[in-house]
Structure P
Amino acid sequence: MVKVIDVGRVVVKVLGREAGRKAVVVDVVDESYVVVTGPKSLTGVRRRRVNINHIEPTDKRVEIKRGASDEEVLKAVEAAGLVEYMRERVKPQFFGITKAEVR
């Protein structure tokens, strides 16, 4: 299954210290990396480059231009009425190696 990750897509981080938090894709670097932002004042996710294997796209999308600033992203999230949705944390489901499988 191909992930639909485009500019403005709301995603959930599934790995790392920000796992379970939502962010917005601001730029597509290449086929493996994207730039996301929370923005930090809203979700706690700072602007950073992320491997697409560490995020999961949602069905939500906001209208922003490529490379939008944190202020522009925040205004777009407010305009789309997604502020409370973005603040909600999600329990990430990672189907990788479990402790029982490690020897």
Structure Q
Amino acid sequence: MLNYFSSLTNLEIFFLCVGFLGQGIFASRFIVQWIYSEKKGESSIPIIFWYLSILGGIGLMTYAIFRKDPVIIIGQLFGIIIYSRNLFLIYRKNKKKDRYANK
């Protein structure tokens, strides 16, 4: 394993770090969701879950683009679109609630 890392260029090491950071952010969303659900006493997804999903997905997609890996690129791209759509739906619902509350 040490031989692998010593054979990498600085650019490859940079993008490897981007990939690990993206994976860490992406994985952290489950810990955040678990803590949030424990506090509420029921299974629930906080808004930060979707932001962590998008940020982690962008990091992983950036790494995949550097690696020229179409499987990961397409997988992350669809995920990012879905996570963004979920945020859009949440904010649209909240906007409607605010509109009716002000009447």
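The value 13.8 for Kirkwood radius over Cα pairs in Å was derived from one model only; which of P, Q is it?
Values: P: 13.8; Q: 15.7.
Corresponding structure: P.
Determine which structure produced the value -4500 for helix-only ellipticity at 222 nm (-39500 (n - 2.57) for each DSSP H run of 4 or more, over all residues; to 500), calculated from the coordinates; the candidates are P, Q. Please list the in-between numbers first.
Details: P: -4500; Q: -30000.
Checking each candidate, the match is P.
On relative contact order in percent (Cα under 8 Å, 6 or more apart), which of the structures labelled P, Q is highest?
Structure P comes out on top.
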Legend entry - Computed 2.0 for distance in nm of label points 7 Å out along Cα→Cβ at positions 5 and 85 - originating structure among P, Q: P
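Laboratory data are not the source of any read-out in this text; all were calculated from the coordinates shown. Small disclaimer: the values here were computed from a predicted structure and weren't measured. Cβ atoms are built from the backbone, for glycine too; each structure is taken alone.
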